[in-house]
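Throughout, read-outs are computed from the coordinates displayed, never taken from laboratory work. Since we're looking at a predicted model, the values are computed, not measured. Cβ atoms are built from the backbone, for glycine too; each structure is taken alone.
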Structure 1
């Protein structure tokens, strides 16, 4: 399946979910529970907006932290979409999928929540917690007529997106 479209099914019935971890954060104060993005993080946020520039997005969800919201602001600005705040531990994923059937949703979270959310969506425990120095993963879940496909892409600061094995 293609990251951008579901060619073998009726696209109106397909749900596409893009999941990313927040960009690089300031790490100077270990006691800071809600740090801002550092310079690399702001650059990555712009890079993510370039990745999503040609992908239709209907909804953007972010956890309520400075680093996740800052990561998605360039994309939300380009798409003219409001960032909706969510709490991963409070989502009913069955309801989420029903409410978003046929939509394309971008979700921004954390090293532990993004793989866990992806695993819940694909109904299989495949993805592990993201390593602390990795802010480059893009998880893609596509659900067409009940058939779930998924892939993990790696987007370095420089270079091209590469497909991880799945």
Structure 2
């Protein structure tokens, strides 16, 4: 009576497990993209409460485009109580780092603004079809830009006022 597996049986079992693991990993990629997009939108909504609460936050440097990391330092200096609610600026789950959050804020001289992030899920519904780039005052929703962003798609989510 045999008490063990032959080398061939063992290699076949390992091969089957490897194939199943690869199939599951490939099937989870779209779910991971959607999960990161959900995190991005939640971050945008959280920061939008601070930056667009009553009117657009006017950075001390004036009109322009800012990474949320540098804007957070400016915001915390002007309003120290924000650090009780946010200990640091949120970061993009894929392209964010210690020095650059991956989220952007645009402030125009007319007082309009937009907080925006590049999405990964290319199948997301476009809710701002008239826009081809994140635009201060352009509204809130998803738009398709002419060029892809750091996360690989031309889709952007913005909160604008």
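Side notes on the structure shown:
- Which entry (1, 2) yields the derived value 2.5 for distance in nm of label points 7 Å out along Cα→Cβ at positions 73 and 153: 1
- helix-only ellipticity at 222 nm (-39500 (n - 2.57) for each DSSP H run of 4 or more, over all residues; to 500) from the coordinates reads -8000; which among 1, 2: 1
- When relative contact order in percent (Cα under 8 Å, 6 or more apart) is worked out for each of 1, 2, structure 1 gives the greatest result.
- Taking Rg/Rh (Cα atoms, Kirkwood Rh) as the measure, the highest value among 1, 2 is held by 2.
- Per distance in nm of label points 7 Å out along Cα→Cβ at positions 33 and 81, the highest-valued of structures 1, 2: 2
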